[in-house]
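Pasting the structures in now, so scroll down.
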Structure P
Amino acid sequence: MATKSLERLIDEFNKLPGIGRKSATRLAFHVLEMDDMEVNIFAEAIKNVKSSVKKCVICGNFGEEETCDVCRDEYRTNEIICVVEDTRDIVSFEKAKKYRGRYHVLNGKIDPLNGMTPDKLNIKSLVERVAAEDVKEVILAMNPDLEGETTAMYLTNLLKPFGIKVTKIASGIPMGGNIEFSDIATISKALEGRREL
């Protein structure tokens, strides 16, 4: 029988994605076994990340300044923008070390059944970037599922009138898979095999 405070901690861990009740219980008991200094460091790290990390005003990636490291990197090309659903996808692309352009984070994908319509995504600023910057290609790096395909088609229709090349990453990533969980070789091949839409 867990105490009220322990039960509350288990409930909080259980709210995290991918953490079931058993894992939440293990984590809560682990916290109990940590010494006070370790607990304070852990709690401070959580508070610090919440207060320090913000969304980049240009692309929507996470960073500790107004613009993220990628947008500030002068060695990256402004001519290519890779559009991703989530900031975690950027981490996967960066690990592959094959892409030297910029990013744009949509913060989701079109999914009307779950209330995610185009107006709720970070699409307007993408169109503004394409209109204002010297963009020659937009790579659509959506997850290969129905909602990802729908989002890619929607963006293609929006971007084609600008006369730029709109490509989609190759299907080295299987239908229903997630970019976030793909290995470096798969992501590299997907980028290399992208095709124009």
Structure Q
Amino acid sequence: MQSALLEYIPEAARPLVIELLAVDNLNVKVKKERKTRHGDYRALSNGRHQITINSNLNSYRFLITLIHEIAHFEAYQSYGRSIKPHGKEWKHTFQRLMLPFLRPEVFPSDLLPLLARHFKNPKASSDTDAPLALALKRYSDAPDTTYVFELSVDQIFKLYNGRVFKRGNQRRKRIECLEVSTGKLYLFNPNAEVEIIE
């Protein structure tokens, strides 16, 4: 395993991660930020397996993402390739792999209850668990980040890709946002990062 990878995770988690990655045909690469994902797993045509993770994640999100992707690898190894990517086999594998990390030596005490609740039934992305995602973002290098849920109704904002929207009403879990140029209505995750247009 690449020793450089260990720099991205909490120190107390490193021995467990070394054990998990002691697999000959699994390679982990750290990539530049990708806006659409934190990491991914894929089986390569040469029989090897690859995990990629974004380099801009804080150490706690990096660790969660790494274990998420290792769970894909292990679930496919144990149950075959016909399982759903985020189905019950993956969920059980993710829970089993993550459990040894859920302790105060690895995660701050404010994250542990949120993580415990999340891992009762883990989702395909921790970003869909708004309380956990917001708590994890507090440990990032961008404390001045604005989230769509913080905006008032009719406030104009733009995304990283330059698209401009107007915030609408809150639905049960999502927020309606109207794209200004097209008039199309989109549903946003409440903790989507946005830039306010004055």
Structure R
Amino acid sequence: MVEFHEFYDKNILVTGFGPFGNHPINASWEAVKLLPDEFLGHKVVKCQIPVSYTDVENKIPQMWSSLKPELVVHVGVSGEARKITIEKNANRNGYVISDCYGKEHPTGQVCEAEVGEDCISTGIDVKEICDFLNNTSEPMKYEQSENAGRYLCEYIYYTSLMQDREKCIFIHVPPLDSPYTAKQLTTALLRIIENVLNRGCICLGK
């Protein structure tokens, strides 16, 4: 659990989701919880988020405000993914699937963040990251996506992009062992974070 009074000069917030539906063990949290507590001079703050519209609405803006992160990385599982998938966009409308508590879509099927654009793209160069990592010798493969699924993954992404699109990215991972282990997924997350920080994809200290 994140203690919101804690503050470090350089924070990276990484979230994974809890169990839901066909994922009693959520690969996103299994990967996130194995991350180190510090990485490249940054404190890594790890938080499990319930697959819940209300939890996203209440917790995500609060964590942005409290932690003042240099980078926010949201991670979710996709039953369709077979590669590490980095999402480019998040939409405000079209949320029609009930969450893990059975709560139906937000009012009007719209993200309840303050009124914003219909679609927001991250300011981080997703294609550049995927191209760079796919040219390395590591076994994991990466791809860009422009469809985050109109469920809690996209909902949390839109909520964070509303806070700062230049410091936020969303990563979909496959289910465990399909084909990657939790440890391999953790390695992939670190490679993406390292690439974002070292290649200057975001403006640190903004």
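Please treat every number below as a calculation from the coordinates, not as lab data. What you see is a predicted model, and the numbers here were worked out from it, not measured in a lab. Cβ atoms are built from the backbone, for glycine too; each structure is taken alone.
Where does the value 9.5 come from, among P, Q, R, when mean count of other Cβ atoms within 10 Å over residues 15-22 is the thing being computed?
P
Work out the source of 10.8 here, i.e. which of P, Q, R gives that when mean count of other Cβ atoms within 10 Å over residues 39-46 is computed. Comparing all candidates, it corresponds to P. Any idea which of P, Q, R comes out highest on mean count of other Cβ atoms within 10 Å over residues 71-78? With respect to mean count of other Cβ atoms within 10 Å over residues 71-78, the highest-scoring structure among P, Q, R is R. Could you tell me which structure in P, Q, R was used to calculate P(r) over Cα pairs in 10 Å bins from 0, in percent as 9, 39, 40, 13, 0? The correct label is R.
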